[in-house]
Structure 1
Amino acid sequence: MKKRERIGERYRENSAMLPVHEDYIFDQNAAEVRSLRYGEKYSVDYNGCGAIAVHNVMKHIGRTQNFIDVLRELEELHLLWLGGAFGTKPWALGRYFQSKKIPYRKYKSPNDFKAALLTHQIGVVCTWNKRFRGMHFYCVYYSLKENKYYTANLHTPSSEFVPADLQEMINYRFIIGYAVQNPVIRTRTLFTKLT
């Protein structure tokens, strides 16, 4: 069976388990998503943190998608690392945003990423796990109103975005960050400049 056919087969299996899920995902071990397949031999509870982070960012910027579509698209874009054994490729995640024509910036410096969130306000960060079991992706956003950072799927279990000290989290474990342009923020900025 060809790779594309195997991706289609996994998509059909996932669709049978969870036809539609467009809400935020705060815990990759949550009952509704944990058994969804992501890669040849793996499931979301093992390696789906990158897909969850992308899904949450898309919802936050008003580009809500069905989660199983995100899983399929990441596979089609060849973003699984060693068939999913290490989850999603951290250095290539921008391909997903490019495919959706969503402006983003990639940052190798934690301080630059943190500063970018002040204007972009939403992004995906990849860090080493505390126990060095590999890498972990999570969605992070900055609330201008509250002057606070919040994360989804950083720690489990969780059922909401939780406040976080971003500097503490990324100082010594940061791998890469993607700050995503929120179209609403860009429109507001443009409107302010025009008035």
Structure 2
Amino acid sequence: MGAHRRRAGLTLAELTVSIVVLALVSGILMSLLIQALKMYNQGLAETSANDRASTALALMLPDVREAVNVDYPGPQQIDFTLPQKDANGYNYVNPSTRSLQAGLQVRYYLSDGTGATPSTAGTYLWRAKRNIGETTWTPERILTSEVDHLLFTYAPTTDLLELVQCEITVRASASPGSFARTVVGEICLRNH
């Protein structure tokens, strides 16, 4: 009858080769999956850092634009005075001088988690405030954390101030490392 019958089972050598090939294919697929997850985490961290830096700028720059004057134009800190508001929340204009009256003073700076004192070694971006005539700043809120770099530059000079540029670098952690994004924004001061 049939001299050439097919065997039902695999030999030990064939089984070993099949297991090795299957292990190699599984290893390659696992490596591709791990790389894809690393790339996803990196993209997520980069997006997070960019979003947090952009949000911090979006919160700071309108305040700076409204400033009546910049009291301290420092490289890592800015202090400025906002106009006084009337009962309806509008800027108060002194009828005799026809100019805006000084109101709340605001400070943006880096500090630690307490916000007690400005520190270039701090990684939290704070907003502090004080009323005119007061000497103590009250930390109001953290705008973002994991800040690596905060820099204010002024144009044309600090004495003839028309434009404030803010550069902020925020870091976000992702396994196995962390990723930083820098965002720059600029704003013309009131009446310029």
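Where a number appears in this text, it was derived from the coordinates with a stated rule and is not lab data. Computed from a prediction, not measured in an experiment: that's the story for all the values here.
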Exercise. Hey, relative contact order in percent (Cα under 8 Å, 6 or more apart) derived from one of 1, 2 reads 20; which structure?
Worked result: 2
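If P(r) over Cα pairs in 5 Å bins from 0, in percent is computed to be 1, 8, 17, 21, 21, 16, 9, 5, 2, 1, 0, 0, which of 1, 2 is the source? Mind dumping the intermediate values first?
Numbers: 1: 1, 8, 17, 21, 21, 16, 9, 5, 2, 1, 0, 0; 2: 1, 7, 12, 14, 13, 10, 7, 5, 4, 3, 3, 3, 3, 3, 2, 2, 2, 2, 1, 1, 1, 0, 0, 0, 0.
Only structure 1 yields this read-out.
For which of 1, 2 does Rg and Dmax of the Cα atoms in Å, for residues 41-136 alone, calculated from the coordinates, equal 13.2, 39? Provide the component values of the computation, followed by the final result.
On the way: 1: 13.2, 39; 2: 16.3, 60.
Answer by label: 1.
If P(r) over Cα pairs in 10 Å bins from 0, in percent, for residues 81-176 alone comes out at 14, 31, 35, 15, 4, 1, 0 when worked out from the coordinates, which of 1, 2 was used? Before the final figure, lay out each step's value.
Numbers: 1: 15, 48, 33, 4, 0; 2: 14, 31, 35, 15, 4, 1, 0.
This value belongs to structure 2.
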